[in-house]
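What follows are several structures.
Read-outs throughout are calculated quantities, based only on the coordinates presented, and are distinct from any laboratory measurement. Because the structure is a prediction, the values reported are computed rather than measured. Cβ atoms are built from the backbone, for glycine too; each structure is taken alone.
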Structure 1
Amino acid sequence: MSPSSTGQPTDLADCSATTLLRLYRSRQASPVEATAAVLARIERFNPVLNAFALQAPDEALRAARASEARWSRGEPTGELDGVPVSIKDLILVKGWPTLRGSRTVDPKQSWDVDAPAAARVREAGAVILGKTTTPEFGCKGETNSPLTGISRNPWNPAKTPGGSSGGTAAAVAAGMGPLSIGTDGAGSVRIPAAFCGNFGLKPSFGRVPAHPLSPFGSVAHLGPHTMSVADAALMMNVLKKPDARDWTALPPDASDYTVGLNDGIRGLRIAYSPTLGHAKVDPEIASAVDTAVGELASLGAHIERIDPGFEDPLEITTGLWFAGAWTIWNGLDAQQQEVADPDLRAEALLGGKLSALDVQRLHLRRGALGSQMRQFMQRWDLLVTPTVAVPAFDARPAGHSPLDPAALLGWTPFSYPFNLTQQPACTIPCGLTGDGLPIGLQFVGPMFGDALVLRAARAYESVRPIPRPDLSRLVPG
């Protein structure tokens, strides 16, 4: 990114959504110019990063021209008019196949429905660029699949961007669109955001309507990936609008998440749990998070080191996850199963070993954890932890090694507990490892405390702005 004399990026592909909207409003830039810059960025770097499963440059430019005409009349149609956006390929987008990272999905069928998230950004005037990569059916915390191959991290393409929203995270970090929509069933927004140095938010369950609902059940949330907290707040104002197709959605929320975003954290009671009482954390990550927590204290928050008091719920998460995989697997015929990701097969076969009684007991244990965390959060405004216990590891092909609960999620013990409890949680970069890989700091809020989570992340961002990777290292010239 090359800053101008005003401190703003000179390449529109490096501009935040809020900056682009300001430039459109002042006629200093247009949606066509911004979209062209982003498309050029995609053309240059997507061959290295493999972040997009589907690109639609002609459609994007048509949408940008329509947006430019609206801005020229002084009649923008919505909160994101002319802003380039990408959407994870688990989310239905009208007119495009949603293959879910899978060779089992037939692209030759009717694709005539926008999922709620896609519908809302379209109504808000966003320029939809294409669909980002995902492992098959979002089944793991790294982004590889037999359909799309291996996606890579913009900070180091030898490393994974994480998953399952890995394409989304890589795209945003590399300036291939300032906004993207991901999904998070056990950390799938926060893991890749931490690995790629994004801001990523998993809202309270039901705050962003979904349709169809995930086969993995009520752990699955939708949320934004951005390179600034303000962009995420802006995007959440759009994504949280109601949609009657989701019977699990929360009641409509008329609040504006950008209001009060800069109110700071002075006086907030923050519980800091560096290990949740059981996690093993890479020393560089532990040190960076300790430093970040010290900075939160300097902003006026009251910090106490305390664990929530629950044991590692890995068995609950993976048991319910494997049961969902078994459900998907049994919807495939023998030919489809033959071409499926071996990791999905492994998960499904583990799920097939669970009885109905086993699954019911997992639900009861999940309920006890949820109740415990609701009570814990009565004493604290926020809980702070590392986001992921390890830095980004090597990018690997699907089926690279045997899969079991520890291999699937054991390295991300801070993410999946809060899918089980359905609480809002976000990640924001808080430093780099000695190898130059991003480290994530996680804020967990009380249920329905999405605005507070955003506000706390913005306070931290005000003293530690989000860095961008050096893309010049990705390709020569």
Structure 2
Amino acid sequence: MAGPWPDTAPSAADRARYADATPAPFWTDALPAREPEPPLRGAEEADLCIVGAGFTGLWAALQAKAEDPGRDVLVLEADRAGAAASGRNGGFVDSSLTHGIANGLAHFESEMEVLERLGRENFAGLRADLQRLGIECGFEQPGTLNVALEPHELPWLEEEAELLRRFGHEPQLLGAEAARALVASPTYLGALLDRTDQALVDPGRLGAGLLGAALAAGVRVREGSAATGLRARGAGVEVSTAGGTVNAGRALLATSAFPPLLRSIRRHVAPVYDYVLLTEPLPEDLRAQVGWRGRQGVSDLGNQFHYYRLTAEDRVLYGGYDAVYRYGGPVRPDLDQHDATFARLSQHFATTFPQLAGLRFTHRWGGAIDTCARFSVFFGTACRGRVAYAVGYTGLGVAASRFGARVALDLLAGRETEATRLRYVRSKPFPLPPEPLRSAVIQLTRNRLAAADRKHGRRGLWLRTLDRLGLGFDS
């Protein structure tokens, strides 16, 4: 058994909690209905074609129009703008551009002072943009609570606090009693509270707000228009879809975990599925029992970790733990549901909050995360600089996507900036092997991470080897 989690299979009661749940992301399910933007039909021209209308693509469109209001920007989206990873995540907003300080130090130690400053500047810019654009997305800054569930994790809290202080944060270490006073879970042995440049949002409303702002700025969006091809054409590029083509001077790829248009991206990105449950609103008596008046976002410290938070309606979002990779890396709607993971999450939810075990889940969903070996966004160009991309966020991209859009636009323009000079931007993550080795490596790593959790955090030979290679496989 790893941590407090039961070593028995989920029960019928665990499954009953989500049996009637809507199989769709709550964030987008709760948005007002709207008519979709028209799909691409025939040939269109643009100065800039952006592939993907998630956070990166929409931020890029807004930034491109802010630079030059006369620039003709067209965005292609396979489904609905703001869906996929942008509309399915937990809504945690972290200023880190490197998936945390420890991971950043493992890859870019000499650049971490700059990267942390750029991350905090980006966080402040995001907050200012939301105010300037009038985007109401439930932005709040209650802080995040990282909780230890086993004795061997308590020193990790102290190490993380030291790192945070080194880079300008003001964390607060809490013992078991103080942690449980904030959020009443019997599983907590201690916690670290960090309020510096941490926030929560409703990602569905954020995506809808960015779309509305982009349309108001004159950006053309073509939904239901999956890009199927990309090639150089004349002095520009041609992006093709089933319904037509876009001839553009430049193209920016913001495709997340979806099959990329460039082989150079495919070598570095693996789509890993994450799953989430969401409860009905907490009745006042249960809210009193669980506390949580500070509304902090919470995550635990296992390699297989959970993350959870309250929504504006006092529903509990509870996700994580399993990270599911399937042979060949398919990304399909039918994979957004995974009963085995939902059952395990329901079981673990009841362990985390036994006082809430009678609640039912109203929504269940999942989706692919664009995972790479360094756990943070990477960049590149193609077609002699006419195409740029920003992908590989690995689940911490709500804020970093704004920065990723900025860097990709600068690369397209050939602008040298403080960011584009960094090895963080100029380098690529360690390439992932092709199948069948890719699947074998990922499954072995998942197995060994779970084993480390069972063995009080002790990392075996395989994980130690990955650590020495700087591949950063941890929580």
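Taking distance in nm of label points 7 Å out along Cα→Cβ at positions 243 and 315 from the coordinates of each of 1, 2, which one would give 3.7?
Among 1, 2, the structure yielding 3.7 for distance in nm of label points 7 Å out along Cα→Cβ at positions 243 and 315 is 1.
The value 31, 27, 21 for semi-axes √(5λ) of the Cα gyration tensor in Å was derived from one model only; which of 1, 2 is it? Write out the running numbers ahead of the final one.
Values: 1: 31, 27, 21; 2: 35, 24, 22.
Label of the originating structure: 1.
Work out the source of 4.3 here, i.e. which of 1, 2 gives that when distance in nm of label points 7 Å out along Cα→Cβ at positions 139 and 339 is computed.
Derived from 2, not from the others.
Relative contact order in percent (Cα under 8 Å, 6 or more apart) computed as 17: which structure among 1, 2?
The value was obtained from structure 1.
While we're looking at this one, here's another question. Could you figure out which one of 1, 2 the value 0.00 for FRET efficiency 1/(1 + (r/R0)^6) of positions 27 and 323 (r between Cβ atoms, R0 = 25 Å, to 0.05) was computed from?
1
Identify the structure, out of 1, 2, from whose coordinates mean count of other Cβ atoms within 10 Å over residues 275-282 was calculated to give 22.0.
The value was obtained from structure 2.
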